[in-house]
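Read-outs: derived from the displayed coordinates by stated rules, not from any lab. All figures in this text were calculated on a predicted structure; none of them were measured in a lab. Cβ atoms are built from the backbone, for glycine too; each structure is taken alone.
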Structure P
């Protein structure tokens with residue numbers, strides 16, 4: 001059985017189903033269950049079911065093509081359903097890639113690694129001997145120029161610096177974050193946006209107090225709460241940000257004037273844990289519109305509000321990525337569509353930030369980033 005090519009193909013299909021279910025279920029805790037417990041429960045359950053099915057299937061079929069005809073109809077249906085589900089997933093993705101996704105006019109103006117002192121040594125350094133360097137301490141500063149359909153010329157050149165998904169903790173500590181905040185301030189944007197997931201535990205809120213106080217921009221500093229902030233203490237995190245004069249947008253709109261025109265900076269509350277009230281955003285009026293959303297899955301709302309641009313985080317760019325395969329961790333119902341970078345559907349563009357931290361504290365082929373966007377008409 002083990003030497004049969006069909007057995008290798010079967011395991012590959014099972015792996016894809018496992019990743020699909022993990023991203024859809026394991027990273028979406030329910031019933032206020034702690035995320036790690038929920039994730040371990042779902043992944044263990046899924047692996048147990050898959051292993052059990054494989055063992056019983058192996059008793060009926062040696063995975064040779066000639067023996068396929070003799071196996072019971074139930075196992076034929078199971079293996080066919082497995083293959084069709086994977087084919088269906090990739091067919092739908094390829095259709096989106098070829099016919100729905102539109103080209104985005106953007107260019108990378110500069111990309112620089114932040115130089116950190118030698119004291120920052122990544123955990124799990126042994127991974128480099130397996131060909132997977134842990135890039136958790138290799139933050140990039142990426143500056144993009146992006147041309148948006150119908151973007152008003154009065155706001156052409158508007159610059160935004162985004163910080164997202166810092167996930168404060170043992171490795172993403174104040175020493176490290178202080179360096180990144182100083183780097184972000186040197187970019188001197190027109191406004192800052194902080195798109196959620198600052199903490200993972202309530203006890204970390206005091207560390208956030210004053211962290212972003214040094215961020216200053218002519219048009220202000222705006223923030224969202226992410227799912228991890230709500231799981232920890234959303235109200236406490238909001239107060240900590242507002243005490244540093246950062247406006248936290250929760251289904252409301254900041255109106256920004258420039259050269260006689262108005263930019264509606266819309267902030268939607270967290271997709272999983274926030275208050276569901278889209279009316280203020282759907283009724284927002286502005287010559288230019290930007291939607292801030294922690295989850296890129298809110299892209300449907302950006303299109304409904306006719307936003308020119310949505311700025312999001314949450315998916316960490318996949319965080320653990322592999323050559324050829326790409327991202328492994330994608331907590332999105334849209335699969336790998338909105339995992340990172342620029343996407344356009346119709347006249348609405350999405351930018352998904354790779355974030356700073358993540359759990360576990362591992363990043364492979366997916367460096368953390370601070371991003372500056374320069375918007376052009």
Structure Q
């Protein structure tokens with residue numbers, strides 16, 4: 001039986017408030033000595049129930065060696081980040097008391113997916129049953145950002161506008177070069193495992209309005225393709241319960257400072273998209289086949305390669321994607337008092353640089369986990385550097 005209520009979803013968007021923000025970050029649960037994945041989610045979830053904040057902030061994901069922390073709704077991005085900092089601080093402290101470390105690369109560099117356990121929930125058993133190998137293979141970690149958008153038609157149009165910038169956000173966030181004990185040759189192997197394998201994933205087609213979107217979701221339900229909306233895994237989607245536009249394309253970040261910089265950038269992008277929709281100055285739509293060229297370049301080369309200016313059919317250095325998005329979002333960043341600070345090199349680049357300097361893969365991961373522990377475990381990122 002379907003549990004999708006499209007009418008209530010429409011109402012939640014119609015009654016939503018612009019630019020509220022929610023943050024979701026996924027962490028690997030690690031053995032404190034050898035940094036292997038360990039199935040300790042249920043243990044930490046149960047322990048979190050004694051903490052009033054963690055009890056509502058901690059959530060499970062597909063595998064028992066993963067945990068998600070959620071900010072809840074903030075009235076703006078500043079409130080959401082403040083709430084997330086406190087939730088993280090408590091989560092990292094709780095994990096430490098249980099002898100667990102938390103990792104924040106978008107894939108574990110050597111774990112065997114065949115040894116991971118699917119958590120015991122109806123939803124994830126349904127995912128495993130429906131997707132089989134595709135689900136079991138998906139041991140990945142990401143960051144999702146929810147931004148409130150008032151109006152159902154407007155939310156769909158904002159999702160349509162964001163399609164163009166999703167590859168740039170992926171390149172900026174790329175943080176998963178290693179898998180199964182090897183350098184994958186990719187900058188975001190998480191995206192190859194998840195985005196390129198799951199059904200109803202990646203960049204969706206434009207829908208233009210709520211009616212067309214609802215018709216498609218109803219088609220999925222009627223044909224028994226899905227029974228719950230969370231089986232639509234697009235890289236950007238309207239969230240029917242929260243009244244938000246949810247951006248889901250980015251790798252989790254290794255340090256708190258760059259995670260917050262990325263969250264600020266995403267919120268600015270959503271706000272700028274809404275501004276253009278309101279002012280009826282959105283650019284011509286691009287077909288998915290062109291956007292996929294940039295998605296591949298982001299997966300393969302991250303910020304080391306070139307992306308395409310698809311309206312001009314010209315390549316440009318991927319590193320320039322940051323400045324291009326900052327220029328595009330200037331109006332909205334000024335209006336919402338958003339500052340974006342990102343490191344000179346993203347996570348994938350930094351990990352590969354350490355490997356090139358002579359570290360072993362396990363040493364690279366240990367150094368990265370140390371940076372994660374040092375930054376996310378604090379209630380503030382002031383004074384913390386991104387190396």
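Suppose you compute semi-axes √(5λ) of the Cα gyration tensor in Å, for residues 245-292 alone for every structure in P, Q: which one lands on 21, 12, 7? It would help to have the intermediate numbers written out before the result.
Working: P: 21, 12, 7; Q: 25, 16, 7.
Matching structure: P.
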Checklist outcome for this item: Matching -13500 (helix-only ellipticity at 222 nm (-39500 (n - 2.57) for each DSSP H run of 4 or more, over all residues; to 500), computed) against labels P, Q points to structure Q
Next on the checklist: Starting from the value 1.4: which structure in P, Q was distance in nm of label points 7 Å out along Cα→Cβ at positions 45 and 85 calculated from?
Outcome noted: P
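Please state which of the structures P, Q yields 0.30 when FRET efficiency 1/(1 + (r/R0)^6) of positions 189 and 325 (r between Cβ atoms, R0 = 30 Å, to 0.05) is computed from it. Intermediate values should be presented prior to the final figure.
Numbers: P: 0.30; Q: 0.80.
Clearly, the read-out refers to P.
One of P, Q was used to calculate log10 I(q)/I(0) by the Debye sum over Cα atoms at q = 0.06, 0.14 Å⁻¹, giving -0.21, -1.28; which? Could you put the intermediate results ahead of the total?
Numbers: P: -0.26, -1.21; Q: -0.21, -1.28.
Comparing all candidates, it corresponds to Q.
Work out the source of 2.7 here, i.e. which of P, Q gives that when distance in nm of label points 7 Å out along Cα→Cβ at positions 69 and 349 is computed. Show your work: numbers first, answer last.
Values: P: 5.9; Q: 2.7.
Of the options listed, only Q reproduces it.
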Item to check | With FRET efficiency 1/(1 + (r/R0)^6) of positions 109 and 149 (r between Cβ atoms, R0 = 41 Å, to 0.05) derived as 0.65, matching label from P, Q | outcome: Q
Next on the checklist: Among P, Q, considering only FRET efficiency 1/(1 + (r/R0)^6) of positions 61 and 253 (r between Cβ atoms, R0 = 35 Å, to 0.05), which has the greatest calculated value?
Outcome noted: Q
